[in-house]
Structure 1
Amino acid sequence: MRVVFILFGLCLVIGLIDGIRNNNWDVFNGCLIGLGLIGFLGLIYGAIELIVRRFTNHENTLDAIFKTPNPVTLKWWRIKSLLTGYGAKSIPGKESRSRFELNGVIVTFHRPHSQKEARSYQVRDIRRFLEIQR
């Protein structure tokens with residue numbers, strides 16, 4: 001969805017530039033209104049996404065983590081939301097590392113690079129960490 005907003009915004013910016021170059025203020029004003037609308041819709045979309053992530057059911061995420069075989073469609077943000085929901089503090093790590101501190105134990109995980117889903121070894125590591133914390 002973000003890609004659609006970005007592409008539409010780029011088209012409107014091109015229209016703005018074209019309106020200025022050709023001294024066509026109707027095109028300029030139309031594109032300016034379109035950019036404002038895109039910004040507003042992007043804000044609404046971001047707020048909805050934040051609310052959905054905030055109130056995700058952690059029990060479903062826990063069930064997926066402890067499921068065998070390891071799930072391949074588990075989103076990384078759900079794992080991060082689960083850990084922070086149970087009181088883990090997120091510590092910024094270098095490069096693709098995510099560090100969490102829970103009950104005095106600091107653990108480091110690799111974030112997925114090119115996709116949003118956690119890989120099986122990442123889910124396995126999360127499972128081990130949660131088993132230790134129980």
Structure 2
Amino acid sequence: MITTAELQANTFTRGTKIRLVDDVGGYSAGDAGKIALANGVTWKRYWLRMNDGSAVSHVSHDSVVKAKDYDSFLIAREREAIAAAKAAEEAANAPAATDSGGGDAGAGGGGGVEINGVFIAQSWLDKSAAARARLGG
């Protein structure tokens with residue numbers, strides 16, 4: 001089954017027929033147009049020439065899909081939303097994890113410590129201690 005990420009994996013070139021998947025610049029999802037200009041290095045964005053002749057600028061790559069893939073995109077997005085809702089429900093119904101180390105996160109071989117909100121696994125601490133011993137520190 002194809003995913004939304006696969007349908008939007010490649011950048012679009014000038015002249016590609018597209019459809020909006022989000023509401024953008026006064027146009028609603030489903031409206032059609034063409035890519036007039038593609039730009040951006042880390043943030044792919046487009047100038048679109050809509051079917052009514054007007055232009056819309058700085059439209060994010062995530063807001064458009066090729067016109068021929070529009071129906072597949074909607075099906076994939078709905079399927080992904082259902083899967084995410086099901087995963088959230090399962091996570092909410094799962095029993096809470098308990099701390100079997102007696103409450104001390106640093107105790108035991110499988111524990112670790114939390115420093116400034118960042119958890120450091122005990123295995124990392126052991127590797128660091130071994131490296132300091134090897135280096136004579």
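Every number here is computed from the coordinates shown, using simple stated rules; none is lab data. A quick note: this is a predicted structure, and the numbers were derived from the prediction, not measured. Cβ atoms are built from the backbone, for glycine too; each structure is taken alone.
Things worth noting here:
- With distance in nm of label points 7 Å out along Cα→Cβ at positions 67 and 91 computed over the structures 1, 2, the top value is the one for 2, the highest of the group.
- For helix-only ellipticity at 222 nm (-39500 (n - 2.57) for each DSSP H run of 4 or more, over all residues; to 500) computed as -20500, the structure of 1, 2 it came from: 1
- Comparison of 1, 2 - label where FRET efficiency 1/(1 + (r/R0)^6) of positions 27 and 83 (r between Cβ atoms, R0 = 41 Å, to 0.05) is highest: 2
- Source structure (of 1, 2) for distance in nm of label points 7 Å out along Cα→Cβ at positions 19 and 35, computed value 0.9: 1
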